[in-house]
Structure P
Amino acid sequence: MKVTAIVGTYRKGGITDTAVDEILGSAREAGAETSKIYLLDKHIEFCTNCRACTQKEGTRRGECPISDDMNGILDEIERSDSIVVASPMNYYTVTALMKKFIERLICFAYWPWEGHVPKMRSTLINKRAVVVASSAAPALFAIFTPSTVSLLKITAGNLGAKTIGTLFLGLAAQKPKQDLNPRHKKQARLLGKKLAA
């Protein structure tokens, strides 16, 4: 059992990162192998919308002509049984780091030039996912701005995973270095166990 986290935060050791660590730590205790991918540390170019990766039919993801770290990241995700997709909410949506990663996932679609809409290459859902989001605003704010959580769930689906849990951390910027409260820590640990089960 392997659990891989994709983390789109700018702050290592911040509240989003700490929540991911709790999830992964709990998964490890349940016997899983874990890894964490900081998008901040990876060289990921912007998608140029050339659509080269979408032209060839088949269930395997399309090949992007851009030479960067994206293929290696996707290979690691594909070798995983469960994933964590995590991002703070910045200006009502995921961070630019996460958005850049998400846009490159078009390689999982078949979209020939004569096609009107893209079609997912595979509808196979063989992984589990947990979504983690944080906001400086109260957690209730997520109800009125659902784009962050929704986008992270869609991302998990594009990566072949069904979201089995969400952890939304409200009031996440009360001080420069903020700890997880006991309730969020407990939730994170339960989600880690579910991913490793």
Structure Q
Amino acid sequence: MAPEPRPIPRFVAEPPHEGRPYGRWAESLARHFLEACERIDADEDLGEPGDVVWFPDRTFAGRTYVPASATTSTGFELLGFVSYTREHDGAEARDFETFADYTDETAEANPDWELDLSDHELTSFNGGDNRRGEVTLVWGVALVDNGALATAELGPTTVDQCQLMEDRFTLVALDNYTGDYLEVKLWGQGGGELATESLYEDD
């Protein structure tokens, strides 16, 4: 086999381990997320958050990330994640960290959207020879019917994938590397491409 001309990390995160949070676990995660939302510094009246919606969990570098969103009474969307560590499978979650932000660009206000994406940089990546990028957490909602799988594409290379959970997915992938930027693709049950969107669509 020939040497790889551009060695990059692929499929660096573990696949989802758990289904949608429920019961006391969901209540605990929601409490952490909503506390982070209360710390958002916003000039607007963000209103009261509604029910928290959860995305598939992904574990990267020993830390599990569970993205979340909630629509508020004034029409904003709260978004972010709760992350934690476990000593081993079945152990108690600890070392909680959170991130939260808000947006007024919602899927409800943009009926032409096919994917609703959010992202957050987790860490930097140094590929040598002054080639740098960012390992990025991406979570989203498929807004077209019959989606089965989402993939993260960095140029010609698929770097992560996630099966949809109630039309939602979470990806962990290298971004902004050697001139390539992440695109997210949605695939149907039969393997056909249903939608594509760049993280930099608005730019």
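Here helix-only ellipticity at 222 nm (-39500 (n - 2.57) for each DSSP H run of 4 or more, over all residues; to 500) was derived from just one of the structures P, Q, and that gives -2500; the source is Q.
Could you tell me which structure in P, Q was used to calculate percent of Cα pairs over 19 Å apart, for residues 71-166 alone as 45? Working through the options, I get structure P.
Can you tell which of P, Q yields 30 when relative contact order in percent (Cα under 8 Å, 6 or more apart) is derived from it? Working shown, then result.
Numbers: P: 30; Q: 17.
Structure of origin is P.
Could you tell me which structure in P, Q was used to calculate distance in nm of label points 7 Å out along Cα→Cβ at positions 47 and 63 as 3.2? Derived from the structure labelled Q.
Just so you know, all these numbers are worked out from the coordinates, no wet-lab data involved. Fair warning: this is a prediction, and the values are worked out from it, not measured in the lab. Cβ atoms are built from the backbone, for glycine too; each structure is taken alone.
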